[in-house]
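J.: Take a look at the structures below.
Only the coordinates and a few stated rules stand behind these numbers; no lab work does. As the structure is a prediction and not an experimental result, all values here were calculated from the model. Cβ atoms are built from the backbone, for glycine too; each structure is taken alone.
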Structure 1
Amino acid sequence: MKKINILLIVLSIVLLSSCEGFLDVKPSNSTDAETSILTAADAKVAIGGLMRKMASSDYYGRNFIMYGDAKGSDFAIASQGRGLDALYVFNHSATSNSYSGFWSQLYHNILQANNLIMNIEKIEADGKGSATLSEYKGQALTARALMYFDLVRLYGKPYNMDKSSLGVPLVLEPLEETAQPTRASVEAVYTQILKDLADAEPILSKAVGTVAVKGFINYYANKAVQARVNLAMGKYPEALAAAETIITSNKYTLYANDKWVKSWSTQFDTESIFELAVYQNEADLLTGSLGYYLLRKGKISGAMGWFMASDFYINRLKEDPTDVRWGIMDYDETSSTRFGSCLKYTGADLKGDKGFPSPVNIKVIRLSEMYLIAAEAAFSQSTPDKVKASTYLNAIRKRAPALAASTSTTVTLDMIIDEKSKELFAEGQRYFDLIRLNRTITFNDDFIKPAVIITHRTVSIDRTFYKAILPIPKGEMDANPAIASQQNPGY
C-alpha cells in the first residue's frame with residue numbers, strides 16, 4: 001500500500017469536509033484546481049477564507065498566542081489538566097502533546113495561499129489580470145510569509161543560533177499525492193519568507209488607498225512582517241527601516257493613555273495594522289476562545305482559569321501603580337488582590353467589541369510593536385542610535401506615567417524587552433523574543449507548588465533545551481518516511 005503524505009490528507013479532508021464551510025473552492029491538489037479561481041470575486045472569497053482560518057484555535061485564535069506567553073514565562077497556571085498546560089510544563093513528545101494542530105493548520109492555510117497565488121498567476125499569464133487580483137496575490141504572498149515565519153520558529157532553531165539546521169518543508173505549489181517533502185534549512189525558509197514579502201510589497205504599495213479593507217493585509221502589514229522577520233534574523237537596519245516606514249506614514253496612531261483600555265473593546269482601532277475579525281456564530285470559539293482562557297475560573301460561565309499572569313509579569317507592571325495597562329487586568333482565582341487575569345480578549349466590560357465576550361478581534365500586529373521593534377533595532381545595530389532607541393521606547397513607556405523617561409544614556413536593551421513584555425502581554429511575543437536573544441527563561445513554579453509538579457523541564461531553561469522547539473508530529477513521520485529521519489534532536 002503506497003504511503004501518502006499526511007500533510008495532504010489532513011489538508012484535503014479539512015478543506016473538503018469542514019463543517020464551517022468557509023471557503024467554497026476546491027483544494028489546490030484537486031484535479032480541477034485550475035478552475036477554482038477564475039475571477040476577482042473568486043479570489044475575494046478565497047482570501048476571506050484564509051483570513052478566517054488564521055483565526056482558528058490552532059493559530060492566532062488561541063494556541064499560537066498561548067504558546068508565546070506560556071513558554072515565555074509571562075503566563076502561569078494554577079492547576080494542571082484544565083487545558084494547554086503542556087505548553088507551560090513543556091510536556092511534549094512526537095506522540096503526546098505534540099501540538100500537531102500547528103503543523104496541520106498552518107500547512108492547510110499555506111495550501112490555500114498557494115492555490116490563490118497559482119490561479120491568479122495563471123489568469124495574469126493569460127492577459128486577464130487586474131489590480132484587484134494582484135492585490136489579492138500580494139495579500140496571499142504576505143500571509144504565506146507570515147505563516148512560514150511562525151512555522152520555522154515553532155519547529156526550527158533561532159536563525160542566529162544555527163541557520164543551517166533543519167527548518168520546515170517549503171511547499172510552494174500543489175503536490176502530487178505521493179510527494180514526500182523534506183525539511184529545508186532554517187536559512188532557506190527565511191530566504192523564501194523574505195522573497196515572498198519582497199514580491200508582495202510593490203503589488204500592495206500600488207493598491208488603492210494602502211490602508212486595507214479592515215480584517216485583511218495591506219502594504220503596511222507587509223512592512224510590519226518585514227520588521228518582525230528582519231529583527232529575528234538580526235538584520236537591524238532592515239528591521240528599523242521597515243518599522244519606521246509604518247511609524248512615519250502617520251496612517252496609524254498610538255492609543256492615548258486614556259484610550260488604551262477601551263481599545264480592547266473596539267474593533268479595528270487606530271493602532272491595528274493587521275487585525276483578524278471574529279464574529280459571534282462565525283469563527284467564534286465561544287468558551288474555547290482566547291478570551292475565555294485568560295479569565296479567572298468562574299468569572300463567567302465557561303471560564304476555567306486556564307492561564308494567569310506570572311509573578312514576573314505582575315512585578316513589571318508594579319513598577320508603576322498608575323500604569324494604564326493595569327486597566328485590562330482583573331484579580332485571579334488565587335486572591336482578590338492579585339491581578340493576574342487578562343481581559344484583552346473579552347474587553348474590560350466583558351462585552352468585547354460586539355456585545356459578547358468571546359467574539360473579540362485578534363490584533364495580530366499593532367503599531368506599539370513597531371515602535372518597540374524600532375527601539376530595539378536602533379539600539380542593537382552595529383552603530384547604536386541610542387537617541388532614536390530612547391525616543392521610540394518612550395513613546396510606549398509613557399503608558400507608565402510615574403516611570404522616568406529613558407534617555408540616550410540610560411536606555412538599555414533590558415528596558416526595551418521589558419517594555420515589550422508589558423505592552424504585548426498575551427499577544428504571543430515573549431518566548432520568541434527571549435530565545436532569539438539567547439536569554440535564560442525562569443518560570444514561576446514556586447507560585448503554583450505543590451498544586452503543580454513540573455517534571456518535564458527545570459525551573460530555568462535556555463534555547464539549548466531540546467524542547468525549546470516542538471517535535472515533528474509522529475503522524476507526519478509515519479506517512480512521510482523522508483521526514484522521519486529529520487526529527488528534532490531529543491524527541
Structure 2
Amino acid sequence: MRKKQSGITVWNWFFILILFCQSNSLTGQMQSIGVFDHYEDIGNPKIKGSAVYNSQDQTYLLSSAGKNIWGNADQFQFAWKKIKGDFIIKATVRFIGKGVEAHRKIGIMARDNLTTGARYADACIHGDILSSLQYRASDKDTTGQVAVLSYHPTEIEFERSGNTFTFSAATFGEPYKSVSKDIQLNEEVFAGLFICSHNEDAVEKAIFSNVRIIIPPGKDFKPYRDYLGSHLEVMDVTTGLRKILHSAPNSLQAPNWTTDNKSLIYNADGLMYKYDFSNGSITTLNTGFAKDNNNDHVLSFDGKMMGISSHTGTGRISTIYTLPVTGSDKPVMITSDTSGHSYLHGWSPDGKQLLFTGLRNKEWNIWSVDIASKKQTPLTDDPLLDDGPEFTPDGKYIYFNSVRTGTMKIWRMNPDGTNQEQVTFDEYNDWFPHISPDGKWIVYISFPKEIDPGTHPFYKKVYLRLMPAKGGVPKTIAYLFGGQGTINVPSWSPDSKRIAFISNTKL
C-alpha cells in the first residue's frame with residue numbers, strides 16, 4: 001500500500017491559487033474609491049462595470065452596462081457610501097460620447113440595500129432630455145418618477161431631509177430647479193453615484209466631478225457655538241472645476257490668495273494660517289498679541305501687507321490692525337477699540353486707505369480710514385446695513401452690499417461715497433463683491449431669498465456667482481453648502497482665472 005503524502009500537493013496549490021484570484025477579483029470590485037466606501041455592479045449585469053477615481057482632479061469615471069433602473073429590478077454600476085440620517089450629495093455630471101440608448105442613465109442614488117429590487121430614490125439624468133426623481137416605494141414594486149424641468153443639466157444635487165427627497169438640477173451657469181417626493185427608506189442607506197447603459201450589450205461611461213457628500217447640522221445645532229467641518233477649495237471660474245486642497249473638522253474661514261501665487265491665508269479659531277501650494281503644508285502666521293481674529297482680513301494690492309480684524313478688549317470690539325504679510329509680533333492698530341466694531345474689507349490700490357464696515361451711532365455703514373493719520377471718513381449714511389466694501393484695481397469704484405431696498409444686493413459708488421447705484425437685481429441676497437485683479441469680473445455669494453437679508457449665516461445652500469464688472473447677467477459658477485466664512489474676503493488668483501473659498505460639512 002502506498003504511503004499517504006503529508007503537506008500540500010501541487011493540486012492543492014493550484015486550487016488555492018484559483019480561489020485567491022477569484023477572491024482578489026471580488027475584492028477589486030469592493031474597493032473604496034475616493035469618498036465612497038465601495039463600488040460594484042447591482043443586479044449582475046451581463047457586462048461588468050467599473051469605477052476609477054482620479055486623485056489629481058478629484059473626478060470619478062464610471063462605466064456600466066445593465067438593462068435598466070426601472071420596473072421591479074435594476075442593473076447598474078454603483079459607487080456608494082453608507083449614510084445615516086440627512087445628507088446632501090452634489091456632483092457635476094456628463095456622459096462620454098453619444099451613447100447607444102437615449103435612455104442611458106447617470107445620477108445620484110439612495111438605496112435600502114444592494115439587491116436588484118430594493119427600495120430607492122435617485123436623481124437621474126437620461127441621455128435624452130428627461131431628468132427625473134425616480135423611486136421605488138416598496139421592494140420589487142414598479143418604479144415611479146417626478147420630472148424636473150432642467151434639460152441636459154450638468155449640476156445635480158440630491159438631498160434627504162427625513163423622508164423627503166429633493167432633486168435639484170441646473171445647466172452650469174443657471175440656478176437650480178427642484179422637485180421633491182416623500183419616500184420611506186431606511187434611516188441608514190447606501191448612497192452614491194450610478195450609471196446604467198439601458199442596454200445589456202452596451203457599455204456607457206460618464207465623468208462625475210465636484211462630488212461632495214454633505215452632512216448638515218442637526219436640529220440641536222447652535223450657530224456660533226457649534227461648527228461643522230471645512231473644505232479649503234479652489235475653482236476655475238470658466239470651467240467650474242473645483243478641487244479640495246485641505247479638509248479639517250473645525251471652522252476654517254475666508255481664504256486670501258497671495259499675490260505671489262504661492263499660498264492661501266485664512267483664519268481658524270482666532271489665528272491666521274498659511275496654506276502652501278507647493279507642498280500642501282500649513283503654518284501659523286505670526287500676528288503677535290492679535291489672537292482673536294475674525295474672517296475680515298485683506299492683503300494690500302502689492303501683496304506686501306495684510307490687514308486683519310481682531311477682537312480687542314473686554315468688549316471684544318473688532319479692531320483693525322496692519323502687519324507685513326510674512327507676520328509680525330507687533331501689529332499696528334488702525335482703528336480704536338473705543339470707536340465701535342470695525343470689520344476690514346478693502347485696501348486702496350495706492351496702499352494709503354482701508355475700507356471697513358463700521359458700527360457707529362448704532363448704524364452699520366461703509367467707512368474709509370487713512371492709514372497714516374488714522375482719520376476715519378464715512379462713505380455711506382443709511383440706517384440699514386451696508387457691508388463688504390472693496391476697491392476696484394483701478395481705484396475708480398468701491399463695490400459693496402446693501403439691504404436698503406429690502407433685499408441684500410450689490411452696489412457701487414465713487415471713492416468719495418457719491419453716485420451710489422445698485423448693480424444686482426434678482427431675488428437672491430447678494431454679499432461680498434470681489435473684483436478680479438484684471439478688473440474684468442466680480443464674484444460674490446448669493447444666499448436664498450428665505451433668509452433674513454441682514455444676515456449671512458453659516459451652513460446654507462448658496463451660490464457663488466460671476467458677472468462682468470461692466471455689468472450684465474450674473475452666472476452661477478458654484479453650487480455649495482457654506483455661507484458665513486465661505487468668501488468674505490478677496491480670494492482671486494493673481495491671473496484672474498481661479499478663486500478660493502470654503503465649503504462645509506460635518507466631518
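J.: Which of 1, 2 yields -1500 for helix-only ellipticity at 222 nm (-39500 (n - 2.57) for each DSSP H run of 4 or more, over all residues; to 500), as computed?
T.: Values: 1: -13000; 2: -1500.
So the calculation was done on 2.
J.: Next question. From which structure (1, 2) was FRET efficiency 1/(1 + (r/R0)^6) of positions 186 and 434 (r between Cβ atoms, R0 = 41 Å, to 0.05) calculated, if the value obtained is 1.00?
T.: Computed on structure 1.
J.: Still on this structure, please answer the following. A value of 62, 49, 48 was computed for Cα extents along the principal axes in Å; which of 1, 2 is the source structure?
T.: Computing Cα extents along the principal axes in Å on every structure in 1, 2 gives 62, 49, 48 only for 1.
J.: Quick one: relative contact order in percent (Cα under 8 Å, 6 or more apart) came out at 11 when computed from one of 1, 2, so which one is it?
T.: 2
J.: FRET efficiency 1/(1 + (r/R0)^6) of positions 130 and 458 (r between Cβ atoms, R0 = 30 Å, to 0.05) was computed and gave 0.25; which structure, 1, 2, did it come from?
T.: 2
J.: A follow-up question, please. Hey, distance in nm of label points 7 Å out along Cα→Cβ at positions 154 and 426 derived from one of 1, 2 reads 2.2; which structure?
T.: Working: 1: 2.2; 2: 1.6.
Attributed to the structure labelled 1.
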